[in-house]
Each structure stands twice: as C-alpha cells, then as structure tokens.
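Okay, got some structures for you below.
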Structure P
Amino acid sequence: MSIEVSHLTKTYGTQTAVNDISFSLRKGEITGFLGPNGAGKSTSMKMITGYVMPDNGEIKVCGIAVNGQGIETKKKIGYLPEANPLYPDMYVREYLHFMAGIHGLQNKKDKIEDVIQRVGLTVEAHKKNGQLSKGYKQRVGLAAAILHDPEVLILDEPTSGLDPNQIVEIREVIRQLGKEKTLLFSSHIMQEVEAVCDRVIIINKGVLVADAPMASLRSAKNNLPVIVVQFKEDIDTAWLTALKHVTEVTRKNAGHFHLTTSQEESVRTQLMQLSIHKKLNLISLQTESQQMEDVFRELTGKS
C-alpha cells in the first residue's frame, strides 16, 4: 500500500478535528477525499504529509513511517496545499528551479519544461507568480508538486479558482497522473469527484462515514436507480405502483413520475407495454442513478 492510515486522531484544544480514522490507498488509484468545511480533510492531509503531527495513530507512506522518518516520506510525496504558497516576486521558471534545487534534481531545465507543458503553463511561464491569475497560480503549485516525480500525490482543492476550460484540462492531468501514482485529492465540486475518482472517502466531524469505490457508493441499497417517465396524458398512479419490482412512485406533475426499482430493465419493458396497452403517448423514459451530491448530503447529515 502506498498510504496506510491507522487510528489517526488530532485534537486542537477541546475540538477533535480528526477522530480515529483508518484507510489505505493503492498505487494507480485516484481517491476523492470529501467532507463539509471543518470536517478534518485538510488536517488529515497535513498529517499524511508530515506537516502536522497526529496526537494518536500511525501513518505510513510507501511503507515508511511518517513519524520518525519525515524527510524520507516527503521525498515520496507531492503536495498541493489548500493555501498554495508561492513566492510572488519569483518568475515561474525561477520558482520551479528553486523547488528543483530543494529536491536535489538533476537535469533541472528539462524537468521544469516538462511539468510546465503538462499543467498548461507555457503561455504564462514568462511571468512572476504574483502576476498570475488564481487559476494559473494553482497550475504552478501543481507543477511544483509533480516536479520530483513523487509516488504519492496529495492535492487539496486542486481546481480551486479555475474556469471551466481549465478544470477540464487539469482533470485530464489528474487522470494521467493517477494511472501511475497514488493520488488523494479533496474537492467541493462533486462533478470533479464523479469524473475523476475511482474511490471516495467521506469524513464528517472528524469521523470516517464512507470508504467505497465510486460505483458501489452510488448504487448502495438506499441509492437504487430511479426511472423517470413522462406521458403526454395524466395517468392513474396506481397503474405504476402495480408494476413488478417498483418500490416507490413519486408524482412530479401531470404525467411525470419517478419510479424507484431494483430491476431497471424489467420496469422499462413494463412501461413500454403499459403505454401500448393503454394507448398512451410516451414522451420520455430514462434512468437516473443517485447523484454524488445527494450521497454526500445524506452521509453528512445535510437536508
């Protein structure tokens, strides 16, 4: 395992920021780390990177204990913190050259040009960090995080401040990096998580409330597929509740219904037969699985 977290706990005064959480991550896995503001996400990431020490628990990165061998684990981690720390008076290449020196890299120039291209910084690389937009500052931070080719990447809100086009570009960078590295990132943008992640970990009030592959999290027992059907005519709800394998029917408006079912194909076939038998005009028939945003709100207690 590339990251192993066991019974991790951190308290600030009377507030328990992280409360006895455990998980492990494999190479080649992109994991979304989610939770409401103040849930303990950033604190957990800081502890994994060795920036903050836990009160209790153990963290290993690539088999090396963070507590006691912090320098060795830092060599294996690329970290983009939520508050991206850049020297504003340094030029982009100058800053990356400085970071390459810290890591003791050889062939600095080639590696710098490679990461500049990978994160889409080429057109702005001649500027000082302080002259960049928030989105391009995020790219500089990401370039610095991957410059030394780490085995583990920890990204705290990596798409913060990016416009929609930039988000798509950085999303692709993250996907490519995730094929060869262990990648843990937090985001408040549920679409990002759904588009990129293989797995999701959710914490709430410092406690781990979910840890599962994306597909299984969205198709859990209480997240059954919903068939959305609309007829031109207003029909009797009883016709739909009588269908086999339908567990719940919700009328949205005249002729428009949501049907919850565990047997999607069977119900779709029955709806087609119903429309023929009753001579109904079927306007639309589609399936919706529960959105990640709904899962998140349910698990973190948001109504």
Structure Q
Amino acid sequence: MDRQRMIEEILELKAKKNAVLLVHNYQRSEIQDLADHLGDSLGLSRIAAETDAEIIVFCGVKFMAETAKILAPDKKVLLPQQAAGCPMAGMATAEDLRLLKAKYPEAMVISYVNSSAEVKAETDVCCTSANAVTVVKNVKTNQIIFVPDKNLAAYVQRFTDKEIIPWEGYCYVHDQYTAEEVKRAKAAHPDAVLMVHPECPPDVIDLADEVFSTSGMVKFAKQNEAAVFLVGTEEGMLYRLQKENPEKTFLSVGSAKMCRGMKMTRLEDVHRSLLEEQFEIQLSPDIIGRARGALERMLYYV
C-alpha cells in the first residue's frame, strides 16, 4: 500500500471506529502530522481523561498508553508498536520502591509520569516535567521520594528546601547532553536562546537560558522574539517547533539526540493498530484503582 492510501485509510478507520490519535512530541514527523492531539505527557494525559472517543491510539511509549488506560479505564487503549518502551521507566520497580518506602516511612512518594503502572500504584502523587516543581512545593510533606529521574529531582531541588530523596534513574537521551557541547553551540550561535528539558544533567541546566517541558518549549518559542533557538531535548521536538514557527530557526544543541522507543512507531503500525485493534493495554483493576488516585492528584496541579 502506498503512503497516501495508508494515510487515507487511517483517517477512515479513525472516523469509523470513533478513535482518537494521541501523539507525543517526540514521534516521527509523519505521525505528528496525523495527530488529533499533539503534546507532552501532561497534556495528552488530560485529553485521555476527558475524551469521548471509544478507542485511544497512543503514539508514544508504553507508560504513556498505560497512563491513558488508568485515566480512561472504560476506553480501549492501543499502543501501535508493542516494543516501544522507556528505559528510564524500566529503571524503577514497584518492589524496589516498596523497600525504599519502608526505609523512609514518613516520606511521600512523587513519581514522574515516566514510570510503570505498577510504580504509579505505589505512588502518592505523580508529576510531569511541566508541573514537577508545583507538585513538590504544594504537597504537605517535607520529605519526598522522587522516582525515577535523578536529573529532574535535582532540578526540582533548586526550588524547594524540602528533602528530596532521588531515585538513581535517568533519561538516556537527555543525559547525553554535555556542558562542553552546550558551550560550543552557544559560541557558534551567540544570539540564540538556549532552552533545555529538565531531564538534562545539572551542569547543562546551569548554562540554559530557559528550562521547559516540551509544552513549555512550544509556548515559549511562539511568544519569544528571538530568531534562533538552541534546543536541548529529543530531536523530534525540532520538527514541531520548526513547523509551527517557520520564520524562526531551531537547532539541536550539539548532535541530535534520538529516543529509540519513540521512533519505533511507523505509519504501518498505526494503520495495523486501528485495523486489527492491536496492541491493547491490559491492566488489572487493582493497579488501575491504586494508580488512578496518584494521576488524578497530578492533574490537580496544572
């Protein structure tokens, strides 16, 4: 089947089956172009919770589709590419989290949404990179276990005197950025605005002009008058920024960094997922019930 016919069939199948296509900012450009909703974890989570669609096709990685299922348990949630996972989410397990909770019985657990459903079920409140600082500031505790991203935990620590106990996980994509390549990029483009994701290492964040989630980057790029932006996040974000701001220039900080899990999903996968309704996310009622409260509390802090 040629590409154009496949796109037409995807649109036909969506309409026929009352399906909605949620697409993360790091997806391939051709997947972004098909999105009913394009965004970051927080924005897509809110849409999943509110949609009237019967089927949610989540073009992202597994934890995102799981989050949609937890927030919309009566919907059929499909992950087009079964192998699309997040290594950082895999760095934290429910069993290990229970052990850490036993060590710090007075601590509240705040889990980054980039975590498994089982970890969310052991969590008090979830957060995203967009609202992590707000969540930490507002929860009524002074000791926090922060799972699973140590770099996001370090970023949040800058804004609070609360004790944050970080998990030793990290995003392998953002952790590749180095202060040295940032300095080279800034020297090559001295008038550019440098914006980076809070999953980047602390020494990279120290050099940034702005630190944003991907949704924050989208908003800032539209509002700021700069002509050139240096962007420190997964390379798929550059496509959206350039498409929505054609008069501006967006450059990766150093070599472009790619998330293998995010790039696994292809048009063929979306087509097959809609046609055969695969691969459906299945979670136990117990996990959904225990994880849902943590996610709903996350949505409160928007």
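Given 19 as the derived value for relative contact order in percent (Cα under 8 Å, 6 or more apart), which of the supplied structures P, Q does it correspond to? Working through the options, I get structure P.
Here helix-only ellipticity at 222 nm (-39500 (n - 2.57) for each DSSP H run of 4 or more, over all residues; to 500) was derived from just one of the structures P, Q, and that gives -12000; the source is Q.
Distance in nm of label points 7 Å out along Cα→Cβ at positions 2 and 258 computed as 2.7: which structure among P, Q? Comparing all candidates, it corresponds to Q.
Please compute mean count of other Cβ atoms within 10 Å over residues 194-201 for structures P, Q and give me the label with the greatest value.
That would be structure Q.
To test your reading of the models, identify which of P, Q gives 24.9 for mean count of other Cβ atoms within 10 Å over residues 138-145 when calculated. It was calculated from structure P. Assuming 19.1, 58 is Rg and Dmax of the Cα atoms in Å as calculated from a single structure, say which of P, Q it is. Of the structures listed, the value fits Q.
Read-outs: derived from the displayed coordinates by stated rules, not from any lab. Note that the structure is predicted; figures quoted are calculated from it, not measured. Cβ atoms are built from the backbone, for glycine too; each structure is taken alone.
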